[in-house]
Each structure stands twice: as structure tokens, then as C-alpha cells.
Structure P
Amino acid sequence: MTDPIIEVRGLYKSFGSKPLFRDLALSVRRGETLTILGGSGCGKSVLLKLLIGLIEADRGAILVDGLDLVPMTEAELLPIRSRLSMLFQGGALFDSLSVAENVAYPMRRQPRFSPGEIPGRVADALGVVGLPGIEDMMPAELSGGMKKRVALARAIAPEPEIILYDEPTTGLDPVSTRRIDDLIREVQRRMRLTSIVVTHDLPSAFLVSDRIALLADGHIRAIETNEQFRRSSDPAVHTFLSAMEVSP
């Protein structure tokens, strides 16, 4: 896991007169699970949206397998986006669509999937997340944990190379949280993809990650293995862990 699949260089992003990222740099290794921690409002979710091209950078480079997303047009981004999936905070299911239609949605937008193969892929993805046979249910009939699992099924169904998780366990009870954590690890093991997780849940971060990064003051302040992060001498890491009531 030394070959970088994502590289961010000199990333600058501001909203109005307020800069959010200043010369941010990040390298994500192929096949790893990297968790990004940071205080509220530091830009963790914005960074994910920049990585998938939903928000435009002001300047800098965002390379996916050497291809820079920043100067690309919307049409040029489409092939890159087909290699990435995102699990949005809250799941972001379409209330008017059934579970099957929600999971199938990204595949119907990609010509590489024939209409005939999509139902089988939907069933397979629901099986992976432990929800077989619920294709005909509507989102309103699902618990919060089930919605997150359906959203994860939608993310993995197109067989992406990279999955971005935005606060995957927010609002869930401890049992559902552990189930989502276990699924993140299982999906990683089965599909051998690259995962970037944004979370406030430190136990989840230490459970699912190969490395952990701290985003603070507009840049990546530290990026280390789990054990190195726990024992880090960086004052920002120590302060963050102490504030989250985790002994460094």
C-alpha cells in the first residue's frame, strides 16, 4: 500500500473572503482506509466533495491516478467520477424511489452496465450489507441504520475503486455504529478498494483505519498509523485527542 491513488497538492479553497484550505497537501495510498479527523467546520466534508468534483477548487491539483480534476470540465469529470462512490451523511436516499431503485440509480447513469445485469447487482450489494430481499421497501420504512446500509449498498454496487464516507455513523446507536464499522472493513477486504472516511467517532476511526489524518488550520497537520496517532507528540494531535476524551 505505497502507491498513491489520490494526491492533493497546493489545494486552496475559500468561501467568500474566508479561506478554508491553504496549500493543503494529501497523499492517499492505493488500497488503504484513511480516516480524516478534525474539529467542526474545519472542512472535512468539503474536502470529500472536492475529491469527487462536486465543489471546484480555487487553485491547486487533485490527482486521481495522475489525472488532475481541477481543470476538468463537467463532461471530462464523468469518467473519473465513475471510479468513485460517496456515502453521504444521512444516506441521501431518494424518498420517492424504492430501495432497489436507489441502489440501481448510479448504475443506470453509467453505460457500462446493461439493464439486464442491474437487478442482480442490486441484490448482490444488498446481500453484502446484510439486507437481502428488501428491494421493494421504501426509505420511509427503514430505520436509520438500515438507511445507511442501503446507501452503502448503492455506493458499492457500481464496483468503484474509491469510496468516500462522510460521517457514516452519525446519529446511529452503538449497535448500528459497530455494524457500519464492520461493513466498512468487510467491503474493504472484499473489494480491495481505497476508502477515505470522515468522522467525529474516534473509536470508529481507530477500528476501521490503516492511517489517520488530522485536518486543522486549513491543512493536514498530521497523518500517521493508528498507533502512531495515539502516541503522537504533535501538540495539535494531543490537544484534539484530549478534547475528545481519548488518552494519547
Structure Q
Amino acid sequence: MAHDPAFWALAVLAAVLTGMGKGGMPIVGMLGVPVLALSIPAVTAAGLLLPVFILSDMFGLYAYRHDFDRRNLVILVPAAVLGIAVGWATASLVEGRVVNGLVGAIGLAFALTLLLRRGPQGPARPARIGPGLFWGAITGFTSFVSHAGAPPYQVYVLPQRLEKMVYAGTTTILFAIVNVVKLVPYYALGQLSPANLKVAAVLCIPAALAVFAGLRLVRVIPEKLFFRLVTWALLLVSLKLLWDAFG
């Protein structure tokens, strides 16, 4: 693993972005792996940042311990765990580029629908079990295969129009559980080397501090603007996934 100044500058920036994302700011949190991938291979970057994700999750769990939607978590968590298991079982058969392309297409279509919609949006959708199990499983699968769990999750949750703190807390708790579950298969597949863990331990410090910066921003940003940013984040992530798949 390279330890030159350029690597460390990008690694610290990626850790800060990851921490802010865990604090509830997905528009910056999505940039962590792509930023670090400017210095090292994307797969290595994802494996290196997974422990940073998990430590940041611990602070995020504390910050949002009172703000989450229980029904969504009851539906989504077991479905996501099943999706991770499927991803692990098919790890040698599934090409990440194909998954990126599919997830990117779904996310792009949904984000454009939200951004181009005219007139009143109609009533908020309830957290239904059937769609939740489907999108939760897709979330777990794509998170395992390519760290791209956010688009399918947002397709399910955004139409519910949760209050912004509840949305951020539900997102933080779900992906904290997903990341912990992913530790086992990632270790089994050799993605958590001792060298990566040493670097991750250093990066956990700026990431932890950045969680609370992200939390502060979520609290002060107006709710309408917050969800507009979430939608644009979904659009940008989807375009990045399509670029990775076909670029």
C-alpha cells in the first residue's frame, strides 16, 4: 500500500467525507470511495474504508439514537442481510460492472422522476412490507457487491417523505447494520488485510469528528432543501455507477 503524501491527503479527505455522510449528509458521503480510488484501486479503497464506515456508524448510531423509523428497519434489516448472503454466495459469478449499471439505471430513472415532477406530489406512501423486502434485499446485495446500496434504498424510502432527522437516522442505522454484517464475508474474501486495518485505524479519527459536522448540517438545513440534496445525490451516484459500468 502506498503511503506517499498524495495518498494520505486523499485518504483523510475520503475519511472526512465518509464521516459527514454517516452524520446524515449523503451528498458528500457518497464521495468517499471515489476520492480514495484516485490513489488506489476502487476495490482496495472500498475494503480499506469499510472499518472507517463501521466506526463512523457507531457515532452515527449515538447521534440518531432517538430519530429513526422502527417499521422501516424491521422490514429492511432482515431483507438486507438476505441480500448480503446472496451477494456472498454469488461473489464469483456476479460482475460488479453489471450490478453498477443496473443500480445506476434504476437510481437515475427514480431521481429524474422526482426532479422533473410538476404539481402536487400526492400522499406519502406507507412503509409496505412487500416492496420493502424487495428493495431491502436489493440494497444488501448491491451494497455487498459494489458498495452501491443507497439508490435502491432511496427508491423505497424517499416516497414515504419521512421527516429529515428520521430519514437520516433510519439510513444511518440500516447501513450501520449492513456494514457490520459485511465484515464477515469481506474478511473471508480477503478484503480486510492487516495493512488496510492499520491505515483505517488512523483514518477513523477524522471520520469520527466529521460525523458530528454532518449531524450539525442536517439540523440546520431546511427540510425541503435537505431532500432536494438527497435527490441530487441519488442522481449523481447513479450517473457515477453508470459511468463505472460503461465507461
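Values quoted throughout were computed directly from the atomic coordinates according to the rules given, and no laboratory measurement underlies them. Everything numeric here is computed off the predicted structure, so don't read it as measured data. Cβ atoms are built from the backbone, for glycine too; each structure is taken alone.
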- Note on the structure: Across P, Q, distance in nm of label points 7 Å out along Cα→Cβ at positions 166 and 190 reaches its greatest value in structure Q
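P, Q: which one has FRET efficiency 1/(1 + (r/R0)^6) of positions 174 and 214 (r between Cβ atoms, R0 = 25 Å, to 0.05), as calculated, at 0.50? Walk me through the intermediate numbers first.
Working: P: 0.50; Q: 0.95.
Only one of P, Q returns 0.50 for FRET efficiency 1/(1 + (r/R0)^6) of positions 174 and 214 (r between Cβ atoms, R0 = 25 Å, to 0.05), namely P.
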- Here relative contact order in percent (Cα under 8 Å, 6 or more apart) was calculated and came to 25; which of the structures P, Q was it taken from? P
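Out of P, Q, choose the structure whose coordinates give distance in nm of label points 7 Å out along Cα→Cβ at positions 38 and 70 equal to 4.5 when calculated. Don't jump to the answer; show the numbers that get you there.
Details: P: 1.6; Q: 4.5.
Structure of origin is Q.
Out of P, Q, which one gives 17.5 for mean count of other Cβ atoms within 10 Å over residues 78-85 as computed from the coordinates? Provide the component values of the computation, followed by the final result.
Details: P: 17.5; Q: 20.9.
Of the options listed, only P reproduces it.
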- For helix-only ellipticity at 222 nm (-39500 (n - 2.57) for each DSSP H run of 4 or more, over all residues; to 500), the calculated result is -10500, so let me know which of P, Q that is. P
- Note on the structure: Working back from 3.2 (distance in nm of label points 7 Å out along Cα→Cβ at positions 46 and 150, computed), options P, Q, answer is structure P
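If FRET efficiency 1/(1 + (r/R0)^6) of positions 86 and 134 (r between Cβ atoms, R0 = 25 Å, to 0.05) comes out at 1.00 when worked out from the coordinates, which of P, Q was used? Please report the intermediate quantities before stating the final value.
Working: P: 0.70; Q: 1.00.
Only one of P, Q returns 1.00 for FRET efficiency 1/(1 + (r/R0)^6) of positions 86 and 134 (r between Cβ atoms, R0 = 25 Å, to 0.05), namely Q.
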